[in-house]
Each structure stands twice: as C-alpha cells, then as structure tokens.
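Derivation of every value follows stated rules applied to the coordinates shown; laboratory data play no part. Just so it is clear, the model here is predicted, and its values are computed rather than measured. Cβ atoms are built from the backbone, for glycine too; each structure is taken alone.
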Structure 1
Amino acid sequence: MSVQPPVPGLSLPRLAPRLPSAHKGDYGRALLIGGSRGMGGAIALAGKATLRGGAGLVTLAVPDVCLETIAGFEPCYMTMPLHSDGEGRIAATNLDQLVPLAGRATCVACGPGLGRSPELVSFVDELYQTLQNPMVVDADALNALAARRDGVASPGGERVLTPHLGEFRRLQEQADLKSLTGEEAAEKLALRHHIVLVLKGPQTLITDGRRSVRNTTGNPGMATAGSGDVLTGVITALISQGLSGWDAARLGVHVHGRAGDLAAQQLGQVSLIASDLLDFLAPAFGELEES
C-alpha cells in the first residue's frame, strides 16, 4: 500500500515556528486527569501524545494505586498521586487538591482510563463547570457528563469534547436531540453550549455549531483501543501551545489521522495499534513544516 502525502488545505491551522531563545515554559503546561486500576495505559498514551504534540510540561494526575505503573511508561512526563477509592479509581475527595493545580495549567484533559462511579460524575461535573482553563473531555469523562441532564451545559471555559458515536449518542439523548441526525445534533449541541465537538469516526466531524469540517486523513487500522487517547493528547498539546480549541481540534485530528496513515503504510492496517501512532506523529508534523 502506498500513501501519498496530502495537499494541506489553505485553512489548516499551523503552530508558530519555535524561536531559538525558547524554553519549555513557552509551550504550555498540560495537566491530564485519568487512569484507574487496569486502565493505566489509556492516560499514559494520552500523556505521551501530549509530549509528542509539543507541550512543554506534562503532568498526569492519577490514582495513587497505579501511579508507579503509569510513571513507568514514560520518563518525560510528571505524575501526581490522587487518593483512590476501593476500586482503584480517582476519589472525588481530590477536588480541593486538584482544582488549584488545574488552575495553573494551560490546558486540562480529563477522561482517559478514568472509569465510572457516581462520585466521578460529580467530580467531572465540578471540573467542567468551574475550571476557567481550556479543557479537553474524552472517554469516561464524557460518560460522566452524559449521566446528568444537560451535562454539557454551563462550561466554565473553552471546552473540546471528543466522543465516538456511542458516547455521543448518550450525550445526544440527555440533551433531547434524539430526533436529529448525528451531524445535526452535534452542530446544535456545540452551538447551544459554545463548545467544540469532535465526533470521531470515518471522516471525523469537527464543529463549533457555526463552522463544521470533515477530516480526510486516517484509515480503518486506527479502529483500535487507545487511538482516541492519543488524539486527546495531541489536541491538549496544541491548545497548550496557544491554539484555540477550534484550531487545535482541526489540526489535531488531521495530524492524528496522518500519523495513522503513515503507520499503516509501514505496518499494515491489521497490525496497527495505538502506541504505533506515537512513533508517526513526528513525521506527520514534519510534513506540515515542510509544506
């Protein structure tokens, strides 16, 4: 299989060139919240993708019972232990400790490997509504929002939500948008609550309700566990470097899909796994720089 480099659209966002005098603080402080016993790999993938996406400083806030495992995946991100419940998930009692840390972050991501519990519904809801920082919401954090009627209402700041179709259907149902198609519902929900929605799938839809675009990169080999966690990290990294949620979503989805195309060219679609995407983010970004 031969994959030809895409011709970048004129409207595709770009990161500013890095200055010779730059230091790590210039490229943002990303905080990722997630992980649980048995699902530490999800937040680790997201953290590594945030680094590969160019964020200057990356911290993973994870349950204390699996911190050492998650820290062992990658030496370049930092880890912060959070109190865990009896099932190895983040306990809701961490909010007082976590909110000040999140407030100092350039961008916060929540959801990969988080798990589900009634306490986590309240935990995610509090972060979603009170944090003024940009926030990327994925995976079980989306399920937590869907557990409450109008759960995506009243965001405290800029929000990018990255559901796959199943997660979006739950959000669609609680927002009383069941009568609309997925695309129509996504646009209406995004416009109603001033959020950016990334509806993942073939030709992923990115919309803020006023503008909508379809992504053209990616392939079926990316339909594998952890691929969405990598996308969360890339978008988080781009926001950390100064892009708006809308621009970070568009560029992040493009680069993520392009990394998947390059990986499939080398490895084939059948054997492609999410961690392979990390190795091909650099050449995907490199193509943009060359163009």
Structure 2
Amino acid sequence: MTGLWVKQATLGFALALLVSAGTISVREQAESLYQRTDYQAAVNLLNRVGQKDAATYNLLGRSYYGLADYKKATESLERAAAMEPNNSSHYLWLGRAYGRRAETSSFITAPGFAKKTCTNFERSVALDPRSLDALNDLFEYYLQAPGFLGGGFDKASALAEKVRALDPVEYHFTQARLAEKRKEFNTAEAQLRRAVDLAPRQVGRVIDLAKFLSKQGRYQESDATFQRAQKIAPQNPKLLFEQAATYIETNRNLDTARALLKLYLQVALTPDDPPRQEAERLLKDSSGG
C-alpha cells in the first residue's frame, strides 16, 4: 500500500509541475487524477476553475459520482447538458447519477429520480445510437425497472436487437440476461457460453459465466471458470473483486475472498473498476466487522 501511495504522490507532483509550466491544462490534470480514481483531488482542482465549460462540468460530475456524492454529480452534469444539449455523454452520466440517487433515496423521492434515469438514458441513446455504454445502461434499466417507471421486458428485448449489429458478443450477453429474467436458465447459460466462445480472451465474459454458475449453485464449475479467468488475466482488478464478491454472496471460501479484496485494494484502479469503498464494505462484512 505504501508503494502505491508513493507512486500516486510522485505522479501528482509531476502533474502539478506540468500544469505550473503550462504544459498541460487544469482539466487534463484533473482527468489524469480521475483516471487514477483520485476523485477528491480532481474535484478540488476543478472547483478552482473560474469559467467552466461543458467538458469541465462533465468531468466534475463524474468525479462527484466517484465520490458517491450523487446530488452534486447531477447538478454538475445538468449544467454540462444545458451547455451542450446534443452531447450523448452528458445524458449517459446524468442517467447513472440519477439512478444512484434513486437507489439511495427514500421511497418518496426514488420514483422521480428513477424516471429521470430513464429519460436521460433514452436521450443518450437517441443522440448516439451506436454507443454501447448507453445502450447497455438503458437495456438494464428497461429489464429491471417496473412498467410504471418506464421499464419493460419488451422494451429491453427490442433494444437488445440494436446491440446485435454493433457487438455480437455483447448481444449474446443481453440474450442471456433476457433468458435469466424468464427463468430459462439453460438458455441463459448457452448464451453466456456462446459469448465466451466468440471472445475467449475477454476476461469479463468468463467472469459473467462464473457468476452465473455460482448463482445456480454449481460451485465447483464456477470455481473452475474463475480459475480459467485467472489464467487469462492474473490479478485483473475486476476479477479479484467479482470472485471475492461471489464467494461472500454464497458464504464460502471467505478467507480467500478476504485475501482477494485486500489485494484489490492495493492495485491501481480505474473508474471502470468497482468502487474502492464497495470492496472495503465487503471486506468489513466478511470479517464480521
């Protein structure tokens, strides 16, 4: 852990020198901090910017999102969208931030935030129909949200067809999710295995299959699949986290799960990895703390 801190501090100092020398912009420095998940440092830097443009508000919103301050995230991203109403990324992140506000708010305010989640995801897809991130997030919303909040199985199924032309591997994953929703578990497994066959070096596809097998109570097969993933990408952050989370969910291999989480907390993370605070929570829960 100490070595990682030293590396981060050294890089941070180097970035500060580059900014003071005028080599890189403040936003570029903040983006670098964000990519290293140093969200608070990015927020501190961006809040010192006087006249903020849409890109700056977007980055500020994403940084607040990383800090789990979803109210400030939506406020910043709303400003970004107002300044650039045709930018798909602003609405994608607005949808994500409102989604987290829905998940973490009271039953009184949650429905309103959920509807805003749906509206912003739909707007993001409308502006960029080829954005897999936007399509995937809207697909999951449609699949999980009730009809009165804009969700629906038929909507999710129709959206999955748009994924087919963009990413055949991801399409099989959407079909697995739809089959699982219908409780057609054999079909779901077949679709996940098809995705692995098409992209055998994509560790995320192997993780998806391992997690599915665990949920079916097929622990030996799940463990073997996790081992396959380890051979593809040893110490991959997502693999460390998901394997640990799977063990904790099934209340088994807890010593291994804790070791994986401790290792996860030592590696360099990116915003695409599960949040560090979630790993800390799992570690605490698995230790009985």
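Structures 1, 2 were shown, and mean count of other Cβ atoms within 10 Å over residues 226-233 at 28.6 was computed from 1. Structures 1, 2 were shown, and helix-only ellipticity at 222 nm (-39500 (n - 2.57) for each DSSP H run of 4 or more, over all residues; to 500) at -24000 was computed from 2. With relative contact order in percent (Cα under 8 Å, 6 or more apart) derived from the coordinates and found to be 20, which of 1, 2 does the value describe? Structure of origin is 1. Here the criterion is distance in nm of label points 7 Å out along Cα→Cβ at positions 50 and 178, and among 1, 2 the highest value is seen for 2.
If you work out Kirkwood radius over Cα pairs in Å, for residues 34-201 alone for 1, 2, which one comes out largest? Show your work: numbers first, answer last.
Values: 1: 16.1; 2: 17.0.
Structure 2 gives the largest value of Kirkwood radius over Cα pairs in Å, for residues 34-201 alone among 1, 2.
Rank structures 1, 2 by percent of Cα pairs over 28 Å apart and report only the one at the top, that is, the highest. Going through 1, 2 one by one, percent of Cα pairs over 28 Å apart peaks for structure 2. With mean count of other Cβ atoms within 10 Å over residues 130-137 computed per structure, which member of 1, 2 shows the largest figure? When mean count of other Cβ atoms within 10 Å over residues 130-137 is calculated for 1, 2, structure 1 comes out on top.
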